[in-house]
Structure formats: structure tokens, C-alpha cells
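The following blocks contain the structures, represented as C-alpha cells.
FYI, it's all coordinate maths here, none of it is from the lab. All values derive from a computational prediction rather than experimental measurement.
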Structure 1
């Protein structure tokens with residue numbers, strides 16, 4: 001994390017920052033519900049209404065981030081929106097056993113990811129280094145365009161697309177079958193990998209003696225990004241749960257959901273992270289040559 005341009009001695013404490021974030025997201029949930037009801041009254045399809053409500057809530061979060069001078073206000077949205085949205089959706093559209101299994105997996109995934117964010121959250125005085133880089137390299141007007149569309153709306157669209165197999169899952173009554181349990185195991189196994197990778201990374205950061213040190217033990221000995229491997233695997237598990245009920249032949253285009261999430265990490269997140277590691281850690285180049293990208 002880096003200091004935001006808006007940081008100063010009067011910035012709220014970490015505890016107060018948590019309270020502000022909680023209020024922002026409570027209001028965003030209200031904005032989401034009101035937007036959905038408005039779209040519903042406009043006779044929009046439920047799925048379209050859900051998407052529009054998701055976008056409107058994202059714009060609200062973006063506005064709050066602008067007010068706080070911190071793009072990282074959006075960060076919890078990635079993990080908070082999916083379980084709430086899926087719970088809301090199943091309450092409207094109904095559910096079957098596979099969808100309930102997946103809902104449990106999504107909530108477990110969300111608790112892990114939100115917990116990791118909370119653990120690393122320093123307060124509203126700090127902003128993720130990736131956002132700060134964009135902010136420093138562009139004038140304020142163009143930065144806010146990138147902020148709204150590239151840093152807020154694109155991730156929201158990405159997650160909504162990845163959630164489509166879960167949203168379309170309860171269309172008909174269905175019981176869990178062996179493949180459904182395999183899909184659940186994939187999701188839970190992915191979350192476990194992420195959790196273990198997080199714990200190992202946090203312990204490393206706490207006990208390292210130099211910022212030049214590289215984490216290359218545990219899961220990180222077998223892959224440079226085991227946390228991303230877990231995240232990618234989770235979304236393939238979500239898609240597999242849909243396949244367990246309807247088969248691959250039904251809506252084959254839905255495979256774009258996990259593929260798009262895989263592409264996000266392979267072509268954007270990982271290269272960006274590795275460029276930074278190569279720039280600040282001289283030994284990372286050797287570690288990169290000897291260690292697989294994922295696992």
C-alpha cells in the first residue's frame with residue numbers, strides 16, 4: 001500500500017476508516033436495492049435489473065472513493081457484492097440444491113477474501129500502489145475516467161460475468177449429483193489454497209528482515225502466485241457447478257465466465273505484479289526463472 005495524495009495528519013484512524021467503509025457499503029446496498037426495484041417497475045428482465053443495480057451501486061462506490069480521495073474504497077466490492085447479490089437473487093428466483101451448495105461456497109470465499117482485505121487495510125490514508133501509479137501518471141480528469149471505467153466498472157463487469165453460471169443455475173429444480181459435489185470440492189479447495197497462501201505471505205511479511213527478501217517457501221515454493229491460482233480455480237468451480245446440472249451443451253458460451261477471469265489474472269494482474277517485483281527485488285528474476293507462474 002502507498003500513501004494517497006490526499007493523506008495528511010487529519011486522515012481518519014484505521015478504526016474510523018473501517019466505520020466509514022462500512023457505512024459506504026451499507027448505503028451502496030440500499031442503492032442497489034432501490035435501483036433493482038426501479039428497474040423492476042420499468043418491466044426489465046430480472047437479470048438485466050440485477051446488472052443495472054450492480055452498475056449503479058458501483059458508480060456510488062466510485063463517487064465515495066472520489067470523495068475520500070482513495071480508489072481503494074472499491075476494493076471490498078470484489079468480495080462483498082457476489083455473496084449478497086447471489087443471496088438476493090436466489091431469494092427472488094428460487095433455488096435448487098446445487099445453487100445452495102454454491103451459495104455456501106461463495107460466502108466462504110467472500111469471508112476469506114474480505115478478511116484478507118481487512119487484515120491488510122491500513123486506513124483511508126493509504127491507497128493501493130497500482131491505483132497510485134495511475135493517479136501519478138495522468139492528469140486528474142483522465143485519471144477519474146480511468147478510475148470510473150477501468151478501476152471500478154470493468155472489475156464489476158468482470159465479476160458479474162463470472163457470476164453468470166451461478167445466477168443461471170436455479171432455472172429448474174435439480175438435485176446435487178456427483179459432479180455437483182466435485183464442483184463444490186473445487187471451490188472449497190481453491191479457497192483453502194488462497195487461505196494458506198495468505199497466511200504464509202502475512203507471516204513472511206511480519207518476520208522478514210529485509211524488503212528485498214522473496215517468499216519462496218510453502219505454496220510459494222511451487223508457484224509464484226498460488227493465491228491467484230486459487231482464485232482462478234474458484235471461478236472454474238462455479239462454472240463446473242452449472243455444468244453439473246445442465247451439461248456443457250446448454251449455454252456453451254458460459255465458459256467465457258471462467259476464461260475471462262483466468263485471462264484477467266494471466267494477462268493483467270500477474271504481469272503488473274511481476275513488473276513491480278522485478279523493479280524492487282533484484283533476486284526476483286532468478287526466482288521467476290526457477291518457479292512456475294501458478295502451481
Structure 2
């Protein structure tokens with residue numbers, strides 16, 4: 001592993017201060033190393049180099065899984081539970097055994113999205129990443145989003161802020177001066193997970209957002225929000241592996257993230273509409289625009 005890169009992670013100096021049993025103090029750099037190694041082993045070599053037998057589908061013809069997703073998660077999962085004992089919810093394991101998500105134990109836990117933006121990856125689009133979050137009682141307390149093609153890490157710790165770390169070093173992320181005018185906001189939104197008639201009505205309101213586009217990766221969109229480049233992510237349903245790291249990164253960068261129905265804080269047991277926005281004022285205005293109970 002590349003120790004010079006690790007030193008940059010350590011230089012970010014975000015150590016979570018948590019009112020709970022102390023997590024392994026080396027997690028920040030160690031998880032960053034693991035994500036990098038998993039990507040170097042299983043993901044990057046297959047980018048724009050997938051064979052037909054390397055690709056399958058899950059819930060629909062456009063819900064892809066690749067050998068890269070499967071191998072990266074299988075390699076990461078046991079290492080995480082050794083570094084900080086607790087339950088592990090990986091996207092690919094949950095797709096095979098959905099009941100994993102039904103009973104979230106107390107204490108520490110992990111979420112893994114080994115390849116977020118798999119559809120982009122399959123198409124040769126560069127908008128993909130790998131994500132891990134450390135949980136306490138089902139809510140994220142540390143998160144890592146690794147973009148292997150640009151060698152960029154986004155890291156957040158509860159109450160300690162967020163940083164971007166790349167070959168130039170570490171920089172703190174703090175959102176400011178983003179517009180709360182809905183017509184001037186840019187971001188990504190979808191209605192997946194909602195049912196009719198609410199789904200069609202919600203989709204129609206999303207179409208009216210002038211700045212809406214399709215990123216195809218929750219993690220990439222969260223990084224754009226945290227960096228101050230875009231403003232929102234709206235999803236019709238939440239999942240542990242997507243929204244634990246997204247929720248923490250956006251909140252610790254100074255944005256606002258919550259469940260659309262009641263503005264409650266995200267928990268991995270939740271399966272409901274979720275939204276992250278670059279400011280709380282923007283979140284409130286966007287909710288008034290797109291959501292109807």
C-alpha cells in the first residue's frame with residue numbers, strides 16, 4: 001500500500017469524538033487504504049474491460065451487478081469486521097439475502113457499496129466510486145467515498161467535519177453561499193422506490209426542476225454537493241449502503257440531509273424518500289416544491 005498517500009489521510013486530522021465505546025483509532029487511514037486496494041485489485045482493471053460473463057442483473061434489466069462489485073465486497077467485508085467488530089451490510093450480500101436489512105442490531109456496524117454507479121461503470125462512464133460507512137446504532141459516524149480514477153477520497157466524521165483528500169493534499173469542506181432558490185439549484189433526483197399514484201406525481205414535480213440531471217451515482221452526487229459544485233440529491237427510497245455515507249458527508253460539509261416525509265435523521269433501517277441539499281434553507285424550499293404527503 002502507498003504510505004505517502006496514507007500520510008495525507010492522517011494529516012487531515014479528523015478524529016471522531018464519540019460518546020460511545022471508542023472505535024479503532026486507525027480506521028480513518030486504514031479504511032482509505034482498503035478502499036484503494038480493493039479498487040486497484042477488482043475494479044479499475046475491469047473498467048472499460050468487462051466481458052459479457054462479468055455482468056449480471058438484479059431487480060431489473062438496468063440494475064447491474066458485475067464481478068467487480070462482488071469481488072470487492074467479498075474482500076472488504078471480513079476486513080471491516082475485524083478492524084471494528086460489528087455487523088456488516090453490503091449491497092451485494094443484501095441483494096442475495098434482503099432480510100439482512102430487517103433487523104439492525106445496536107452497537108457498531110458497517111455499510112459497504114463496493115461499486116456505486118455500476119450502470120455507469122458497465123457503460124464505461126467514469127462517474128462511479130466505492131463507499132463505506134461506520135455506524136453506531138444504525139446511524140453513520142464515519143464515512144469514506146473513494147473515487148479510484150481520480151485518486152480522490154471524501155471523508156467525514158460525526159461532529160468533526162468533512163475533508164477532500166487527493167494528490168495535492170487535504171482540504172476541509174464547508175459549504176457556503178449556495179443559492180436556496182430552487183430555480184438556481186443543480187442536482188440529481190429520482191422516484192425509484194415510490195409506488196403509484198405518488199410515484200408519478202413526484203416524478204412530474206422532479207421534471208420541473210430546471211437544474212435536475214442524472215449522475216447515476218449517489219456517492220458522486222454527494223461529493224459534488226459537499227464540494228459546493230451542485231446542490232441536491234433526491235431519492236424516492238433509501239438504502240443503507242447508498243445513504244449512510246451520503247447523509248454524513250453532506251451534513252458534515254455544512255449541508256442538510258433528512259428523510260423527506262418527516263425530516264427525521266437517516267437510519268439504515270429506513271426505507272423511505274431521502275434528500276440531501278447544500279443548505280437547510282434550500283432543503284426546506286426544495287421539499288415544498290417536490291414533496292406532497
Structure 3
């Protein structure tokens with residue numbers, strides 16, 4: 001909403017205020033601007049959409065600020081309604097349409113979820129889904145394939161992989177012996193990941209090229225990743241279920257609506273012709 005503006009005063013506004021001492025009804029009229037009522041309900045609805053910093057204001061400051069804002073907006077909108085151009089009228093229709101659509105989606109997206117649906121999503125994703133394998137690996141990164149082949153020869157002759165990594169690797173993991181820790185699918189670039197998956201535990205790869213250079217990779221261990229608990233992934237599952245509910249409702253309402261597309265040939269470039277709005 002921006003700062004509560006005090007630029008507009010009562011001058012020029014036909015404003016009357018009727019405020020019962022303990023008004024509780026949303027229909028209670030708090031002000032009238034040129035015949036248009038501003039109710040307590042209007043004020044509450046505006047308050048509900050304020051940024052959090054405004055909601056922290058003192059109640060009196062917030063109350064008066066919101067009423068002032070609505071009075072000002074009403075006076076401004078009334079003036080604009082006297083001469084609505086085609087562009088503004090069409091934009092107004094679009095804004096109303098978008099607002100109502102977003103309100104419906106928000107309603108769907110915040111509706112309570114059935115606990116059984118959450119449990120079923122968890123079961124499908126983690127209990128019935130494919131087990132994910134994690135890998136522990138190390139690598140030595142060098143600039144040329146010749147250097148990589150030389151390292152492989154040294155390793156086959158008994159050289160210690162970690163010591164070679166500390167001495168020869170140009171990658172950031174070199175000082176720690178090339179250790180990359182545990183990682184799963186998608187964590188590494190494709191060529192590197194494919195090489196790790198193809199290796200047996202304890203085996204060393206042939207030279208592997210990526211955009212970073214040439215790698216000599218050692219797969220240390222592999223393990224099946226344990227499934228998280230329901231509580232650990234509840235938020236993620238709820239987000240996915242809400243997103244699906246929104247998508248399903250969009251599809252349902254669109255497919256069941258009686259839609260007729262006009263068979264009119266229009267040059268697509270006309271979409272940029274703002275001048276048509278003033279004709």
C-alpha cells in the first residue's frame with residue numbers, strides 16, 4: 001500500500017463520518033466520499049493485505065491510516081471514473097479477473113490437507129519408490145589426459161591415491177586427498193557421475209573428461225540412502241499436494257468451461273499495437 005499518504009486533505013471532498021462508539025459490524029459506515037460509503041469491512045479487508053511492518057503499528061495509527069488511505073483512494077478513483085479511457089477500462093477488467101482468479105487459487109492452496117493424503121504421498125515417494133544409492137568418492141583433477149594416465153600408472157604401481165591428490169590435483173579437494181564426501185544422483189556433472197556409478201567400490205577409473213579438466217576417480221564406498229521420516233519431508237509433501245490441487249482445479253475449471261474461440265484471423269504482431277486501445 002505504500003506509506004499512509006497525508007497529501008490529500010478534506011478540502012474538496014464531501015466526507016462525512018458516522019462512527020458509533022463501539023462499531024463491530026463490518027457494514028458500519030466509517031466515511032462517505034461523494035456518496036460512496038467506506039465501511040469497517042473495507043478497512044479490515046485492507047488491513048488483512050498490508051505488509052507485516054504496517055501490521056505492527058499501534059492500533060490507533062493503523063486504524064486512522066487505513067481510513068485516510070481509503071478516503072484518498074476513493075476520491076482519486078472517482079475522479080478517474082469520470083473519464084475512463086479504453087485502455088484503463090480494459091486494464092480494470094483484467095485486474096478484477098486476475099484478482100478473483102488469484103483469490104480462488106489462494107483458497108485452494110491454503111485449504112486443509114487430509115492427513116491420509118500426506119501419508120499416501122510419503123508412502124508413494126519413499127516407501128514404494130526406488131531406493132537411492134549414495135556414493136563416497138575422491139578424484140584427482142589435472143589438465144591433460146597424459147597427466148591422468150600417468151597418475152593411473154602410479155596408482156597401479158602402488159602409489160597412495162590421497163597423497164597423489166594432495167600433490168597433483170588442481171581441484172579444490174586436492175588438499176584433502178581429493179575426497180568429495182557422500183553424494184547422490186544429480187550432484188555431479190553427468191560424465192563424472194556416470195564414471196562413479198560404473199565403478200565398483202574401491203576401484204579407480206580410466207581418465208574422465210569434464211569441462212573442468214581430466215579426472216582420475218576412485219569410488220570408495222556406496223550405500224542405500226535411508227528414507228527420511230514423514231516429519232522431515234512433511235512441508236515438501238504438503239507443498240507438492242497443494243500445487244497439484246491448484247493445477248487440478250485449473251484443469252477442471254478450464255476443461256468444463258464452455259469456451260468458444262472465435263475463428264478470426266489476426267496478425268499476431270497486433271498484440272503490440274497499443275494504439276488500437278485509443279480508437
Item to check | Entry that produces -9500 once helix-only ellipticity at 222 nm (-39500 (n - 2.57) for each DSSP H run of 4 or more, over all residues; to 500) is calculated, selected from 1, 2, 3 | outcome: 2
Item to check | Entry that produces 28.8, 81 once Rg and Dmax of the Cα atoms in Å, for residues 88-175 alone is calculated, selected from 1, 2, 3 | outcome: 3
Item to check | Label whose coordinates, when P(r) over Cα pairs in 10 Å bins from 0, in percent is calculated, return 6, 25, 34, 25, 9, 1, 0 (choices 1, 2, 3) | outcome: 1
